[in-house]
Structure I
Amino acid sequence: MKSKSARFDRKSIRNRLVMAFVVTSVIPILVVNIISYYNTSSLVQQNVESMTKANLDQTRVSLDVWLDSYEDILFQVYTDDYIVELVDKINTGQDVANNRQLLRKTLRGLFYTKDYVKSITVITESGEVVFYDQLTASTTNTSWMDSFAMEKEELYQEISSDNRTHLYPTGEKVIFGSNSCYLFHIGHRIIDYRDVKKQCGVVIVSIDEQLLEEICSTATENGLNFIVDKEGTLVSCAGSKDIGSTVCRQDMGEQEKKVVYRQIAEQTGVLGDGEISVYSVYDEKTNWEIIRATNQEELVQGLHQQQKLLAFIIILSFLAVLAIMVGQVSKMTGSIRRVVETMRRAGKGNLTVHVAPDETRPTEIEIIAEEFNSTMDKLKLSIEKQKNAEIAALEAQINPHFLYNTLDTINWMAIDRDEYEISNMIATLANILRYGISDSNGIVKIREEVEWLKQYIFLQQTKLKNSFECHMNVEPEIMGFSIHKLLLQPFIENAILHGFEGIDGTHSLRIYMRKDKECISIQITDNGCGMPAQMVQEINAGIFRKTDDKNHIGMENAITRIRMYYGESAKVMIESKQDAGTTVWIWIPVMEGEIGI
């Protein structure tokens, strides 16, 4: 009993409506809000990434512009004719000490044209080093060359090997007394335009790494920009002690590098605590990678707050809507339950019950109740009529054999009086009645239907005093196919009784039946009065207007029967012109498995 009750509860319309509401309303709202949250999060993240990449692009452009401006100093040195002349004299050993002093004085004159320049150094072809260095007062040792990663000769060979500017990343920290800084360098070979292939020397401009820090705009509230070269050396980073050191191996993947970059940002302490995201852009001019690390803790917390608020709103909305839904469903199902209880009493045999009126009932339920009450009234009346009809049928029942025996008696009476034409008509009528009354909707072979049609047409010809001629041509191979009884008679009757009406001349009726692919093709043609074009179009379109035209009504009944028997597999098409006759085309499908004769 408990199991049955449980099944009933699961199938109750109340529970189904609540579940339908949850599935079609609450769940989609929940899904939409979740998707909206993640979509918003994604958009915020995309905006952050877009802004970060814009920042990196701006930094990259600024870096290239600033380096171009410092290359101008380099250009002034390696193309200056006076410097070239002094270098040539030093290379040839002419008054080296004096020319060194003149060259150093010239370099000093260019020194203060740009901030952050810490040293300008010339290495001649002969191996002499002439420089002006802000960090040291020495005239023999630069502040940076002894700690540089390359030997003087190696450095000279590399710079003098081509005509391009060479960029050297930040090396070890340079310390001279109270002066200390990180330096990066740009160098170029000295060019004598009188003989551009001549090796004169090279010039190197040393620049304070502080310039790179300012270009990277380190004074940002939640971001830190720093630079790493293609060898993995940390070129510039505010607050880091690892400048000039190799922080990444060349064989590291992108994800591994991001982990290292994140650690560098954390060690500086600039970004504080929280989740750090790393983005980068590659500068083709310098072959340096500019990295931006951002603290997204505030963004993450904001998204979490949004998520909590969204969850609270969803739950609150769900509870409110669920309460409203349950109240409405309970009210509606109460009305349905009362109607169902009344129907159950009727099902047990009490045909006098009616659903009581209820103004609070929903309109649809009220319609069901009214239709139920009306149905009960009609059922009661129908039962009374059925009883009366059964009594009348029993009283008026006639044995068909009595009709056939009576026709047979009349037939013999006609023969006794030599009325053979009347005898033939009575015998034919008896056969027609026997064929039509016995299972009028049954299925027969085409040969049986054809024989019956011939008898029917014989009666019509006799009745109309042979006022029309009929030609019937049926392919022998289809005689064994099946067809519904009395299917073609309405079309033939229509042609005989209505098609020839009011038409002078020889009346002709032609019937053709043949196999057309998987169908039986039937053509019924008369040369009668035809039908109006509008009526033909409407019938072919399946439109049957209610008129008093028996021709139209008979055609509608015949086509309806064909469609009822064969469905979409059958087709009826009418061609007709007024005063030019009518042709009815009928295609009905061959029943599966039939082979004809």
Structure II
Amino acid sequence: MPKMKGKKRKTIKRLLKYVTEGYKLQLAIVLISIVISALVGVIGTQFIKYLIDDFITPLLGSQSPNYSNLLNVIMIMAGIYLIGVICTFTYNRLMVNISQGVLNKIRTQMFNHMQKLPIRYFDSRTHGDIMSTYTNDVDTLRQMLSQSIPQVFSACVSMVAVLIAMFATNIYLTFVVLAMVVLMIFVSRYLGGNSSRFFVKQQEDIGKVNGYIEEMMEGQEVVKVFNYEEDSKARFDDLNEQLCDSMTKANMYANILMPCIMNIGNLGYVLVAVIGGILSVNGILSIGSIAAFLQYVKAFTNPLGQVSQQMNSIIMALAGAERIFELIDQEEEIDEGYVTLVNAKMENGKIVEAEERTGMWAWKHPHKDGRITYTRLRGQVEFENVQFGYEEKKRILHDITLSAKEGQKVSFVGATGAGKTTITNLINRFYDIQDGKIRYDRINIRKIKKDDLRRSLGMVLQDTSLFTGTIKDNIRYGKLNATDEEVEAAAKLSNAHTFIKHLPHGYDTMITGNGEGLSQGQRQLLSIARAALNNPPVLILDEATSSIDTRTEKIVQEGMDKLMKGRTVFVIAHRLSTIKNSDLIMVLDHGRIIERGNHEELIAQKGTYYGLYTGAIEID
């Protein structure tokens, strides 16, 4: 059998903790039931010896056996077998409950923990690979907990009981069987070790294949537009070949393991029969003892084969468990902030905290000396010599300094990769800067709790994210406790109300698959309505109109103009016509601000912005 190395031992201990928490009584019943069920098999074999020696052998010797106790013995054995059946049913049924309960706990912990992970984690892994952890890896655990572990434990108990019975019957024949067992263990360790190694790789390859399939499904339009079908198939064939190779080798070793074990067991069976016959002829063993011992051989070697077979499932499940625990052990998003966002109102010229929603917000700032101060949320954002790189040694932004005052519209222009979206990600603290400072209403954003910071920001992205549910539910993501009237008011503000009223069920129309059946413009209007319902003082628009046609853009732009009124707005746009009225335009190039000013000022400079606006320079 394959060795359990240190990492797997830790994984097993961790799994045992999940199993024992809350299921100690059920586990105790399971263990007792397995022991009784295993002992019933040994007792049944003893019954065969008793039947042959006391009732069949006398007939062969022309003796008259006493049948008076036969019916009672048969009834007792029937009762014992019935107890065995009940115990087997009991432990199998309880293990289903335990395994499903454990998996429910693990899935819940995985999902809850996933909500606390930083964006960096999801940017560095394919969604399909993460999904494979929830499906394939969890399913291997289900099989191990509900099937493999009970069978292995039952087999071990049976082997111990049978071994004791064999020693009690004949020590010489027992050593013959043990010699065969040593050979079985050697073969099992070799084949099982190779099999488990490839089963571990199989789980990794499944994650890669699922990740690639998920990417191709999401990008089918791009695949077809650029005639990437053949290349995507070639890439899939490579990944599929790797998976096929690891699965073939894993199952090849696994499938030949059981026949090898069984044939070695059959060889031991024959040797026991021959040696037992010799002992019987010499009067050392009775025929009943030989028959019982032959049953013991089967009862001992078959469970050993089952253990070897199930070890592959256990190793594969442990590999899946390692991937699951890798997700659970990922470091949560660190939040050292202590400044919170609260409802506020004015009393006697001072800002005070309010229990109800007043439409006015303030930053609640506790100080070391015990004082608490309140700063009104206005939406002023300042960058001071900000340096940032997704990798420590590779900087993306260099010395970014800017100031967005309350109610200003600040736009970013530049080629792809210039750092425009990165700046907005830093405002949200999806990533933390390496150097410099970012202040929000003159408060260092590191001091603000991330949830409160993000609650004060609204985002409308190029790629809209809609969820399975009604139109109303999707808009309500901006404010979960919003009334129907507030939802409708937000839809009207964003110009979404008109098309929603023409849907079959209006605001109660169900949408699925990220808004299938809706145009890109309609999805974008819903995204704007969601942001409007949130009513944030700061708004981030990241290429919000770049993927829609000019006619639809006018409708969307009207909705965004209403939403932007009175707010601090950061805009990323390729269409320069949408940012002409910005208070401040930043032109970025390779992570540096090379020009800044309003439209007229930048045109007058006749620099990069002038070239972009006149078409002399194209945005990549």
Which structure, out of I, II, was distance in nm of label points 7 Å out along Cα→Cβ at positions 310 and 430 derived from, given a value of 4.7?
II
If Cα Rg over 2.2 N^0.38 Å, for residues 334-509 alone comes out at 1.76 when worked out from the coordinates, which of I, II was used?
I
For helix-only ellipticity at 222 nm (-39500 (n - 2.57) for each DSSP H run of 4 or more, over all residues; to 500), the calculated result is -17000, so let me know which of I, II that is.
I
A value of 19.6 was computed for mean count of other Cβ atoms within 10 Å over residues 30-37; which of I, II is the source structure?
II
Ranked by volume of the Cα convex hull per residue in Å³, which of I, II sits at the highest value?
I
Calculated from one of I, II, relative contact order in percent (Cα under 8 Å, 6 or more apart) reads 13, and the structure in question is II
Distance in nm of label points 7 Å out along Cα→Cβ at positions 382 and 582 computed as 2.1: which structure among I, II?
II
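Read the figures in this text as sums done on the coordinates, not as results from a lab. Bear in mind the structure is a predicted one, so any value in this text is a computation, not a measurement. Cβ atoms are built from the backbone, for glycine too; each structure is taken alone.
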